[in-house]
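What follows is a set of structures for review.
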Structure 1
Amino acid sequence: MAVRQSDETLSSAAAVAETLDRATAHLLSLQHPDGWWKGDLETNVTMDAEDLLLRQFLGIRTAEQTAATAAWIRSQQREDGTWSTFHDGPPELSTTVEAYVALRLAGDDPQDPHMRAASAFVRAGGGIAAARVFTRIWLALFGWWPWDRLPEMPPEIMFLPKWLPLNIYAFGCWARQTIVPLTVVSAHRPVRPAPFTLTELHTDPADPYPQRPLAAPTSWDGLFERLDRVLHVYRRYAARPLRRAALAKAGRWIIERQEADGCWGGIQPPAVYSLIALQLLGYDLDHPVMKAGLASFDRFTVHTEDGGRWMEACQSPVWDTCLAAIALRDAGLPADHPGLLAAVDWMLDEEITTTGDWAVQRPRLAPGGWAFEFENDNYPDIDDTAEVVLALRRVTHPEQPRVDGAVRRAVEWSLGMQSKNGAWAAFDVDNTSTLPNKLPFCDFGEVVDPPSADVTAHVVEMLAEVGRADDPRTRRGVDWLLANQEADGSWFGRWGTNYIYGTGSVLPALVAVGMSPAHPAIRRAVSWLEDRQNPDGGWGEDMRSYEDPAQWSGRGESTASQTAWALMALLAAGEGRSEAVERGVRWLVATQLPEGTWDEPQFTGTGFPWDFSINYHLYRLVFPVTALGRYLHGTPLGGGVR
């Protein structure tokens, strides 16, 4: 990264303005003619491996797709032969198993050095038997793992009323969309002929499918493991009419939730399992539902310049567009700039005015708000809705009554989605039971959607912007945030990495509702941020902070997005010309690339804390633009366009 000026002049107003102008121009250049922005959403190679396994199962895998995907997977392999789930992360067993199997499908020889290194790591880690349940489900589809050594997932769960524990609405929306089709797959237990064996991935070929010992019967794990044994027996004696009715209900549920673009929930896992489930239910590949579902994967495919091919787990156009609009206003673009007007027009067209799964808990609540993706009307989310409102409020639009109506509906819907503890989650209300996480098949990522500090902060900031800072519901949200501040002064970040993201979200919200920057909670947060600043002036936090906060909280290699989050928090807290802010701004100026963006291979987005990490490719640009704009022009809290 080239430093364009000396340290003495880097933070001068002219240098910062030059940096901001370059970044703003680059951001504007990325806007689609229809008004939206969308950066690539990078995760890990399990998306690519599972895409090949899906196509193998359906009988549609092509040589061209396989070669391009294999090239990408090989490019992501580490020197030790393994794969991780985020940049410079530790090797991960299940990810390595799936990547290895995908390369076997591509024709890689198990005796090749890169394959031998991978299989040696898998065996050393306990073999396939130690892989997560979802990985072993994929292997079971081809006979590489026995179905009776997997947790039972009966489709009769579809008949459980919502007041009973473990009904499908006890799971977060992403989990229920995955679990329902998996109950169909589990009921059918399909096995397609495997093109090769995987004996090299077992620790003991003589006993490749060991039975794991049961946990203590007095523990939740032990209780649910014994329940799973009961369900395996139930499978043999389940009434056939009841099972058929449950499968039919599951099939209808899946089809009813297919989005307009053919996908399910706008994310990869529900889509792949839904396609498998529907084929098992008798839908052939020429059926419109199946054709639309498969076509949706084409839109999730990213082709690299060197011929590789990788899959996005999701797409984030609404999120990227509202963040870009906020950033450009902070950068000083006029409120009626054509690019901003185009963005508002597009966002207004994306407003969701139909009910979705959220209405199960709030049946009398009128719809309003936005989803994360191009098409996901069943699952608008509160986080996107709050940020879209903040963006809409800062643009002067010729059809202001239309904007005001969308904002009003969004605010009322968001207030109606407040959980009883006063905070907000991403998709659901009071989705806080810990029981679903105890189920044997829930060994990968969060399966419930409890309130979080980052989402709550965004809603509080939005409510302050629309003049509801003193609303009792807003104050309950503020009280929850204060009660959930960490002992060190930070806040946990559920949807971004991690404590820097949480703190960067909360401080602007607290100031927006009128809290004095001298408040002890804000002072503790400022001290924490100053303590976590890197020697180079930037901020960074490694994904390992989710597993080991004592060592990694607010610690990691400096990144553009995390440095911007810290700056946004400090600026909101009145630290506009502090040494910490000046050093952070200098770091952004010094590390900007010639084209106007920043290099950020690190993963700073969160799907599931620790288990599923995300690199939002637009984060490295939109957040620095916001931070530098607020540094130069002042923070916009409470000052949106009316």
Structure 2
Amino acid sequence: MSDDQILSQINSSEQLKKLTLPQLDKLAAEIREMIIETVSNNGGHLAPSLGTVDLTLALYSVFNPAKDKIIWDVGHQAYAHKILTGRRDVFHTLRTKGGITGFPKREESSCDAFGVGHASTSISAALGMAVARDLRNEDHNVIAIIGDGAMTGGESFEGLNSAGDSGRNLIVIVNDNEMSIDKNVGALSEYLSQIKVHPQYSKTMRDVEELLKSIPHIGGQVYKTVEVIKNGVSAALTPGAFFEEIGFNYYGPLDGHNIQMMQQVFRQIKEEEGPILVHLRTTKGKGFQPAENKPSTFHGIGRFAADTGLIEKDPDAPSSYTEVFGNTLVQLAKNNEDITAITAAMPAGTGLKKFALEIPDRFFDVGIAEEHAVTLAAGMAAAGLHPVVAIYSTFAQRAYDQLIHDVCLQKLPVTLCLDRGGLVGADGPTHHGVFDYSYTRHIPGMVVMSPKDENELRHMLHTAIKLNGPASIRYPRGAGLGVELEDEIHSLEVGKAELLSEDGNDVAVLAIGSMVKNSSEAMNLLAESGIKGMMVNMRFVKPLDGEMIAKAASSCHYIVTVEENVLEGGFGSAVLEHINDNGIDAKVLRIGLPDSFVEQGSTSQLYEICGLLPEQIAARIKGFLEGQTGDNNG
């Protein structure tokens, strides 16, 4: 194969097996160039994917992703995988509406063995696939690639423990790019690992075992003694003792950018039996200096200049909800020593970096361990503190049991701040935060609220901290509405809605959170055609403002609820339940998200798909009043 434009000639990963090492190195550079160009236009997870290009080439030049089951944990690092498995020509559509997703997705390619998006799932899924392979007498390899960050998640260790105990053929590759598993290892350990993967090593060890065991009477005991000594030396010189103890054969740490070395390791372990763990060290953002210098900034990034790495920002854009939350929490915490802040590996993403810098002794980043974060908060609250746990809505789903059992059952004052509530755009269905109204409102004792703008967010945070019990606040991703932030932060009356306007009795629109703005605009459009009524910012999903609902029913009879949450069990369902349980005479239309997983795209595109743009809301309300869509199913 010619050295010119190697990537354009690669139509399947099987072709990698014919490339020389210089050609693979050139191909790695071409893949990195494609990733940088695409992500600079579309946004995405740049630094992690740049760090795994060499790993992917080495792995796919030995294994076959079309046959072998290869699971990329989280999927942040899988862009090279996508390019090499039939999606090169559509890679430019990454994360756009109708394009390829930012994460492995089974519906997208047969080479995407398992759908991912949340961390620490790969080892458990891989073991499940290994079990299925063995029960069906199939012949293929099963490989999980997991980042060191995802190794902080408890599920990864549950998977490791079970896989090691199973003894099944399974390969786990740990991509160590940030949090070194053992910093005090280097050339010696790498040298030992190279010896270990040499074919002669295994043969020699088998020969020694047979020789020792053949000694009459004492052979077995001598072998056991030698084995103990060998294990002790291994534990002292290599960082893999833990993995060896739970049943894995460990190799590493190795240079995750040395394709030749990785090929040698992968060829050897391909022939071995039992669970194997390979520890690779990689550089996040490899090949793009701005990303290497600031890997956390370029982990998940929006549009930027491909030549300089300068990030595109609108200087006139309002502060984000995340930024307002972080600044407000610092302000409140400086006047209340009981406030602590907890996040699960997202200090920047949740706006807690300022808190970490200014009040470090009360800041806790627990890694990718949402369950632990919530129970840690419960422990703090039980001891007299008021912890604020900031987690993306989609990730808080992982701590559902802890929220019920450890927080709410004990009526503990824990505030759960759910960032990225609603449709989050290009990250797609694995990251949309569209279920939290449903999974929080039915928990006894929980106060559930969502602000109409960033100023109200400040007051809701103050309200939650003043409560002597559990509460959640959900707010969207991105810039606020640009409203003026009041100097004084005050508490809201719990369960009390805000009547924004009342200029007629045709319809009452009860909206919550991000949908207050769109609903208000819809009411303005309706007013132009003579339809007028009540516009209410409900503020609280739980407890509901029963008086406001009764007023809306008596004044207008027709009630419309609007939310950026699934309709099943959400805010609109709560209103319907209240109306039914209290014998209120009203006809209700619920507007919200469908009973399906919403695709990726810009927020405005997704609003259009789901019928949440102001003009669409207005059309639905008009049809409802005309009797065209007058059912309760939204």
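Bear in mind that the values in this text are calculations on the coordinates, not laboratory data. It should be emphasised that the depicted structure is a prediction, and the values quoted were computed from it without experimental measurement. Cβ atoms are built from the backbone, for glycine too; each structure is taken alone.
Worth a mention:
- Structure from which -11500 was derived, helix-only ellipticity at 222 nm (-39500 (n - 2.57) for each DSSP H run of 4 or more, over all residues; to 500), options 1, 2: 2
- Structure (1, 2) behind the derived value 1.09 of Cα Rg over 2.2 N^0.38 Å: 2
- Sorting 1, 2 by mean count of other Cβ atoms within 10 Å over residues 89-96 from high to low puts 1 first, with the largest value.
- Distance in nm of label points 7 Å out along Cα→Cβ at positions 25 and 345 from the coordinates reads 3.3; which among 1, 2: 2
- For the set 1, 2, ranking by relative contact order in percent (Cα under 8 Å, 6 or more apart) places 1 highest.
- Among 1, 2, which structure scores highest (criterion: mean count of other Cβ atoms within 10 Å over residues 281-288): 2
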